[in-house]
Structures are given as structure tokens and as C-alpha cells.
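Next up: the structures, one after another.
Just so it is clear, none of the values below were taken in a lab; they were calculated from the coordinates. Source: prediction; values computed, not measured. Cβ atoms are built from the backbone, for glycine too; each structure is taken alone.
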Structure 1
Amino acid sequence: MLAGLSWRDYGGSGDTLVLVHGLGGSLINWDAVGPRFARHHRVVAPDLPGFGLSPPRKDYHLSTHVAALAEFIEEFDHPVALMGNSMGGLICELLAADHPDLVDRLILVSPATPPRLPDPRLDWPTVTRLAIEAIPGVGSAFGRLVMWKYDPEEVVHLGLEAITHDPSRIPPEIVASFVELAQERFTYPWTVTAMNQTAYSIAMLYRRPRDFVRIIRRIEARTLVVHGIEDRIVSPTAIEWLVSLRADWTLVQMEDTGHTPQLDAPVRFAGVVEDWLEPDLEALNV
């Protein structure tokens with residue numbers, strides 16, 4: 001544990017790159033790309049409070065996750081390059097806005113973003129499920145029903161179908177790690193609560209779009225946004241609106257990838273990020 005969080009050290013040297021998973025995810029979400037990034041950076045990935053193998057804190061508000069992540073980053077040389085996927089992207093945005101001294105480069109991977117309505121590109125079955133998961137009490141009951149109806153391996157496969165464009169691409173050893181973690185988390189009393197209450201906190205922020213815009217405009221770090229075109233969780237319409245708020249941000253839309261391009265196409269994804277982080281690497285042949 002570091003700063004009270006379970007974490008993985010992918011090794012490497014040089015500037016620190018911190019990887020932050022999304023809602024219901026864990027540091028395993030980065031296993032396909034962590035070692036690749038470690039060729040040029042010191043790479044670490046925490047489990048947020050109540051997720052992965054990290055114990056919960058006092059609550060599951062976004063501010064609590066941000067505080068935990070800030071404490072974690074302070075254990076390393078900073079400012080860091082900070083990368084977050086989905087909810088992790090939103091948490092990274094909040095941290096970069098509140099702690100500009102900790103972050104000098106920000107990579108947002110399909111970041112959780114308020115939907116723009118009407119939006120013909122929304123996947124309504126997915127939107128409906130996410131909305132149910134965010135309702136206090138109802139979301140918890142839904143989560144318990146899922147854990148009663150499906151075994152850990154089935155839950156993992158359902159999750160991968162939702163977040164990836166093609167689950168068959170994920171290496172078997174990573175799928176096995178997901179299943180092993182799910183078996184462990186089925187025994188934790190906070191597993192369902194962490195999902196429900198964190199989802200509710202995200203929904204409350206979405207209800208205040210002006211606050212969200214102010215957060216985005218306060219970010220000082222150089223920023224890259226990477227989005228999978230086949231994402232069924234965060235619509236391209238929302239991502240395009242997000243980037244429109246910051247003309248200085250870079251957007252890369254990846255074809256044939258879903259909500260987690262780091263799992264769908266790890267080699268392509270790592271190349272996109274490295275080209276942006278270290279544009280001189282190829283020229284230097286390193």
C-alpha cells in the first residue's frame with residue numbers, strides 16, 4: 001500500500017507517468033500498456049479507494065478519490081504525467097484543476113463527460129444501465145442482483161463486452177487477472193457500494209455543467225484526449241464538446257476501438273500517447 005492504496009509499479013526510469021482506471025475498473029486495466037510506457041518513463045498505477053484491492057475511505061465522493069490520488073502522486077517526483085480512463089479521466093481533470101503543481105501533462109482516455117442532448121450517437125441501453133447504477137439504493141440493488149445472477153467470470157466477460165470494441169483481442173493472461181480480482185471482490189462488503197456511490201457522485205457533477213466547464217477551463221497542464229470511435233459509454237459528441245472548450249487541447253480519435261483503447265489496441269494506443277508525450281523519441285531512435 002502507498003498512501004493507503006494498492007498499486008502496481010511497472011518500473012522504468014525518467015519522469016513519472018501515473019495511470020488511473022475508471023469506474024468498476026482497477027490497475028489491471030493498464031497491464032497491456034504499462035510495460036510499454038515503462039521503456040521511457042517511471043510508470044505506476046493505483047487502485048482508487050474501494051476499487052481493485054484498495055480499501056475504501058470515508059466515502060466515495062469524487063473529492064475523496066481526488067484527495068487519495070493527490071496523496072499518491074506526492075510520494076513520487078512531481079509534477080507527473082497523469083493519464084486517466086473514463087471516471088479516472090474525470091478524476092484527473094479535477095486533480096489537475098485543483099493541484100496544478102502536481103501535473104504538467106494530462107492524458108484523458110475516453111474521459112467521463114456530461115452528455116450533450118439531444119445526441120443521436122448515444123447508446124441508450126448503456127446510458128440507461130449507467131443511470132440505474134447511479135441511483136442511490138437502486139444502483140446497489142442492481143449491483144447485488146448482478147453478483148447473485150452471474151459468477152465472477154461471467155461478470156468480467158459482460159464488463160469487457162461493454163468497455164471494449166472486441167474483447168477477443170485482450171490477452172488471456174489479462175482476462176485471467178480480471179477474473180481473479182473479481183473473485184476476490186465478490187467477498188468485499190463494499191464492492192457494490194463503491195460503484196453505486198461513486199456513480200452517484202459523477203451524476204451530481206453532470207447536473208452542474210457550468211461547474212464542469214469551469215473545472216476544464218482551470219486546467220493548466222498540456223493535455224491530450226484519446227477517444228475510441230466505437231465507445232458506447234462516452235459519446236463522440238460529448239468528447240468533441242469537451243475539446244471545443246479548450247482550443248489548446250489535442251484530440252486523437254482511434255478507429256476500431258471502444259471505451260478502453262488501451263485494451264482494444266494497446267500497441268496503437270501506446271504509440272499515440274508516446275508520440276505526444278515524447279515527440280522526439282522516434283527522431284532519437286530510442
Structure 2
Amino acid sequence: MSSDFSPLSQDLGPAPANPRPTNILAVTSGKGGVGKTFVSANLAAALARAGRKVLVLDADLGLANLDVVLNLFPKITLHDVFTGKSKLADAILPAPGGFSVLLAGSGMVEYSRMTPEIRDQLQSVVDAVTPLYDHVLLDTGAGISDVVLYTVSLAGEVLVVATPEPTSLTDAYATIKVLATTQGRRRIGLLVNQTRKPGEGRQVRMQLQHVVDRYVNPTLSSPLRLDLVGEVPLDSAVRDAVLRRQLLLEAMPGTPASVAILAAAEKLLVH
């Protein structure tokens with residue numbers, strides 16, 4: 001990774017039992033509706049286009065919608081793997097865009113809270129797939145529930161997706177604060193979606209960093225830095241692609257949002 005988005009080797013505070021694999025990226029957000037799953041899927045397509053072997057794991061257990069975004073109709077999901085009905089290898093599917101997916105089931109209340117059993121099952125699945133891919137993207141749920149925070153804890157890198165709207169920024173800050181204080185995160189990536197003018201992503205990053213510097217960093221043993229990974233402009237092509245259940249990079253590769261996603265992927269590819 002580049003110095004702008006480097007592995008979390010500088011983490012302080014509570015550490016997991018094993019080092020977090022740096023090829024795992026958790027894509028998360030403070031609130032729903034900011035385009036997190038859209039970003040996960042199209043980033044995966046961009047990384048695959050660069051020749052990387054990529055898996056997206058739909059870690060929004062119980063409220064999964066990656067299958068909808070990709071127009072897939074899985075016969076086997078993570079739920080079947082967790083319950084022992086199917087083998088993990090049978091649940092991994094090829095997706096449009098040249099990457100693989102591991103889809104979760106929707107509407108299952110048993111995944112609304114983290115239990116020791118779910119922790120163990122999710123950890124086992126992530127441990128099994130990580131060595132097989134250059135990049136594993138965890139498309140997490142939104143917010144700071146125990147399920148989301150545990151899923152993020154499995155990743156070496158974190159990408160927070162936010163929009164310039166005040167409610168999104170407030171919730172993004174809450175997520176960043178919790179990740180810094182409970183997981184020892186000292187570098188967190190930020191992707192600002194639906195920007196209305198050039199440079200708005202940089203402004204959002206500066207806003208959030210200012211609040212972090214004022215209220216969070218004084219409580220930490222070393223400062224947290226937010227790294228702007230990308231800004232994706234508000235683009236009608238995104239809505240069209242989502243409604244058609246197509247990847248933006250596949251359906252409309254030359255649009256401003258597509259170009260921005262490719263630029264964000266380039267940042268993730270630089271070592």
C-alpha cells in the first residue's frame with residue numbers, strides 16, 4: 001500500500017489475537033443509503049480489471065443486498081455454510097466484473113446480534129478464503145452494532161464510505177471514533193460518494209479530520225489519520241446502473257463516477 005493508505009502496522013491499543021491480514025479491506029459506513037455496496041462491487045470490478053484475484057464477502061448478515069446489486073440469484077449462501085448444509089467452496093460464485101462473491105441471506109433475525117457461534121463461523125470463513133485471493137472485500141452492515149464492529153475487526157484496512165450530507169458525516173465520525181478507540185485503528189480510508197463539486201471530498205476529509213483532531217486524538221496514545229481514497233461525483237449513471245442491476249464499470253465505463261472508482265482502486269493498488 002502507499003503511504004496514504006498503508007497497512008495498520010502502527011495500530012496501538014487492543015490488538016486481535018492474530019495480525020489483521022492486510023489484503024482484507026472492510027468497506028463500512030456510519031449509516032445506510034450512502035452507496036457502500038455499490039462502492040464495494042465496483043471497486044472489486046476495478047481491482048479485477050487490474051489483474052487481481054478478488055472476493056467480495058457480503059458481511060451485512062441478515063440485511064444482505066449485494067445479490068440485488070449484481071443481479072445474482074444464489075442457491076447457496078453464507079447461511080447454508082454456517083448451518084453446515086453446504087460447503088464453503090460451493091457458496092463462492094463468479095460475479096459480473098470478473099471477481100467472486102460470497103453472498104449472505106436476507107431477512108434472518110438470528111444475524112441481528114453477534115453470538116459466539118456467529119463470531120467463530122465468520123472468523124473461520126474469512127480465515128479460509130483470505131489466502132486464496134489478492135483482495136478480500138468485506139461489505140459490512142452500516143453503523144456500529146457488535147456485528148459490524150466484529151466484522152471490521154477482521155480486516156487489515158478499513159474504508160469508510162460517506163456522503164457530504166450532515167447526517168452521513170455525523171455517523172461517519174461516530175464510526176471512526178469507535179474504530180479508533182476500540183480497535184486501535186490509526187489509519188482509516190475515506191471515500192466520499194455523491195460529491196456535487198470537484199474537491200468536495202477533500203473538504204469532507206478535512207472537516208472530519210478536524211473534529212477527530214479536536215475530540216478523539218487527544219485521548220489516544222498516537223493520532224488517527226484519515227486518508228482520502230477517493231471522491232465519487234453525483235452521477236445519474238449510477239442510479240441507472242443500480243436500477244438495471246448492473247455494475248457501473250461494466251454498463252457505463254466512461255462516466256465520471258466510473259472514472260472516480262477506477263482512480264480509488266488505483267490508490268488501493270499502489271504498494
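Compare relative contact order in percent (Cα under 8 Å, 6 or more apart) across structures 1, 2 and report the one with the greatest value.
2
Suppose distance in nm of label points 7 Å out along Cα→Cβ at positions 22 and 62 works out to 3.5; of 1, 2, which structure was it derived from?
The value was obtained from structure 2.
Work out which structure the value 13.5 belongs to, where mean count of other Cβ atoms within 10 Å over residues 182-189 was derived from one of 1, 2.
Matching structure: 1.
Comparing 1, 2, where is distance in nm of label points 7 Å out along Cα→Cβ at positions 46 and 158 highest?
Details: 1: 3.0; 2: 2.1.
Top value of distance in nm of label points 7 Å out along Cα→Cβ at positions 46 and 158 goes to structure 1.
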